[in-house]
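Pasting the structures here.
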Structure P
Amino acid sequence: MSELFQFGKQVLASQPFSALLGTELEAFEPGKAVLTLAVRDELKQQHGFVHGGVVSYLADNALTYAGGSVLGDSVTSEYKINYLRPALGERLTARATVLSSGQKQAVCQCEVIALNNGEERLVAVAQGTISKVDTRN
């Protein structure tokens, strides 16, 4: 296990909301992050789809992980998400990559995939700007 991956797992474990949802870090390397989440009834809305807030959380966190992989300690400055279809299935996977980065910010993209009966379906796409934390403030 790489030092970066080990660090990423520690960060995820220190996020109470991520722990509550049961988020897992599957991959974390320079320019890339993959987070997964098992779908359970508590994460669904009234139509039986995974709630959009959960899908959005997963994309946001994956974007920040990807950006943080090249910037260090980082937060989301902004992001946009497009919901493409209802999130149905047993597991969600957010795959994020860095499109461009500098010293203080990175622009990243993310695909959120639902695994349903062995079939992967793209349910959302997101893009965001991730900013390095300024420790002088």
Structure Q
Amino acid sequence: MDATASNWAGGDSEWQDLFGPEKLNRLYSKDFIAKYDAASKFPAVDDDGISPFDYDVIVQGQDACPLEDVTIKPAAPANGRTEVTARFKKQTCMGTDVANQAYSAVRFEVVEEGGKAVIDDILTVDENGKDSSLKDTMDSIVKQQ
């Protein structure tokens, strides 16, 4: 979340790749890495040549404001997983209407692997109110090619 907040903070800070090699190998599970590696063979943007996504997977869009009111809360571990929910406002600079002041949420499924906690999936809620798994999205990218 720190990288995402920094990316949308504005100013002169350099964009941080959420899935750059250093972050990928340090923060994510082996299964997540394998799915990302497979999906990254099909970059979303031709001139990018790297990311299988053409949007920020945390804010679920290509545009956002500096994130406001960020909270991060882990749930109790269950079945070897801990769900960590991050809530934030991402559109407050776009207007004062209710939609722009609403909270967004992203959930990180965290597992222990090799003695450390790592992210195994990133879950959001799609426009139909259904859970959307980033691992499923990566599988879909590979299958469509």
For which of the structures P, Q does the calculation of Rg and Dmax of the Cα atoms in Å return 15.5, 46? Q
Quick check for you: by FRET efficiency 1/(1 + (r/R0)^6) of positions 80 and 120 (r between Cβ atoms, R0 = 25 Å, to 0.05), which of P, Q is greatest? Q
Supply the structure label, taken from P, Q, corresponding to distance in nm of label points 7 Å out along Cα→Cβ at positions 56 and 128 with the calculated value 1.1. P
If relative contact order in percent (Cα under 8 Å, 6 or more apart) computes to 20, which of P, Q did it come from? Q
Re Cα Rg over 2.2 N^0.38 Å, for residues 40-103 alone: value 1.28 computed from one entry in P, Q; matching entry is structure P
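All of the numbers you see were taken from the coordinates with simple rules; none came from a lab. What you see is a predicted model; the values in this text were computed from it and never measured. Cβ atoms are built from the backbone, for glycine too; each structure is taken alone.
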